[in-house]
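What follows is a set of structures for review.
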Structure 1
Amino acid sequence: MLEHQKKYYVIIFCVVICIIPTFFGLFTNLLFIRLVNTMTLSLIIIGGVLLFILGKTFEKYFYNHEILELMRHHDLISALINKNNNMVLLVFFPLTMIMEEFIFRYYAIGILFYAFNLEFYQCILISSIIFSLYHIHFWFKFKNQRIMIIYMIYSFLFGLLNGYILLTIGLFFCILVHYLLAFTLYINIARKISN
């Protein structure tokens, strides 16, 4: 944990900084449920299932032995395999999901919609592109183009889903869906590495 301690402090700092403006009313309408009906919930469920299937497809057809060995060094996957770092599992991974949802959904979409008066679909598309580009950081961690491309494609599509979730049922559900889909993806990769 000591080698990642600075990273974890940055995550904690970012989460605190992201949460503070909500206490002053910034974009608070994006925090809560705005539109719930059968169509909304159906689209969210279908999107989540399709992303789950895409994740399983990537896992089955694109994660070869070399990639799995590189992924072994991912903080969460390492904690899942070695069962030795509950702080990553219980604290830092959820905080990372919170931080990413605040930055790439709550603030990006909020600023694009309220400050630039873009349509909601444009806001979702732009924030998804930004979220996808953010995942270039996997290149610097793993130095593998395939991993970077997989993460960028998945995160773009995921950004579309979570942008829609933000605008319909709010930020709290974005965080929950992000956590569940990402954790499922990582636990499946950890199981594949362990076998």
Structure 2
Amino acid sequence: MAKVEDALRELAAEHEGLFTTQEAEAAGVARVLVVQLAHRGRLDRIAQGLYRFPSWPTTRLQQYHEAVLWPRAHRDLEYALISHDSALELYSLTQLNPGVIHVTLPPKTRISRERPMWLRLHFADVVENERVWEQGIPIVSVPRAIEDVAPMHGIDVVHRAVSEARERRLLREDELQRLVDKFGNDILEPYVAS
């Protein structure tokens, strides 16, 4: 059983101590062994098909990992990406504190089980060049995140995020132009809180 736990720890290292039973099976560990380890207290069952090592240190990124793993616990998805307010928060481009983690999934995804209260799912097409990694977590690109929050939070949040992203050089010229085309030249002015 020690070899099994070692294999699972390798998987868990990629996600702050978390892994899915699908990942375990792909690594050669039978689902029944994962369940046995949970019954023995060696693993915590977070949700159906999602487990974590209880001794793993908790980090601020762990819930982001859990958010993108939760919808993947029972299905192969092309993507599960941190998005909207949560993406801006992970990029440190907002003062918003969403209270939930936003995840975008492919539009044809159907999830019948009850989602955790802290998780908000969105269903949309996200082209490949808008899917990136930040701190080991799959996430929408900076311009996509800014576009996603605009309908909910308005131009003030867009302006602040663009200003911060430009200052930190997180936007390429073509991405900045895309945002200017969508929101106007005013977003190029330095942001001043009102």
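A short reminder: the numbers here are calculations on the coordinates, not readings from a lab. Bear in mind the structure is a predicted one, so any value in this text is a computation, not a measurement. Cβ atoms are built from the backbone, for glycine too; each structure is taken alone.
Output the label of whichever structure in 1, 2 has the greatest value of percent of Cα pairs over 16 Å apart, for residues 51-90 alone. If you can, show how the numbers build up before the last one.
Values: 1: 47; 2: 43.
When percent of Cα pairs over 16 Å apart, for residues 51-90 alone is calculated for 1, 2, structure 1 comes out on top.
Comparing structures 1, 2 by Kirkwood radius over Cα pairs in Å, which one has the largest value? Don't skip to the answer; put the middle values down first.
Working: 1: 17.5; 2: 18.0.
Going through 1, 2 one by one, Kirkwood radius over Cα pairs in Å is largest in 2.
For which of the structures 1, 2 does the calculation of helix-only ellipticity at 222 nm (-39500 (n - 2.57) for each DSSP H run of 4 or more, over all residues; to 500) return -23000?
Matching structure: 1.
Taking relative contact order in percent (Cα under 8 Å, 6 or more apart) as the quantity of interest, name the structure among 1, 2 where it is greatest.
Values: 1: 34; 2: 15.
When relative contact order in percent (Cα under 8 Å, 6 or more apart) is calculated for 1, 2, structure 1 comes out on top.
Quick check: 13.1 is what I get for Kirkwood radius over Cα pairs in Å, for residues 115-178 alone, calculated from one of 1, 2. Which structure matches?
The value was obtained from structure 2.
Give the label, chosen from 1, 2, of the structure having the highest value of mean count of other Cβ atoms within 10 Å over residues 99-106.
Evaluating mean count of other Cβ atoms within 10 Å over residues 99-106 on every structure, the highest lands on 1.
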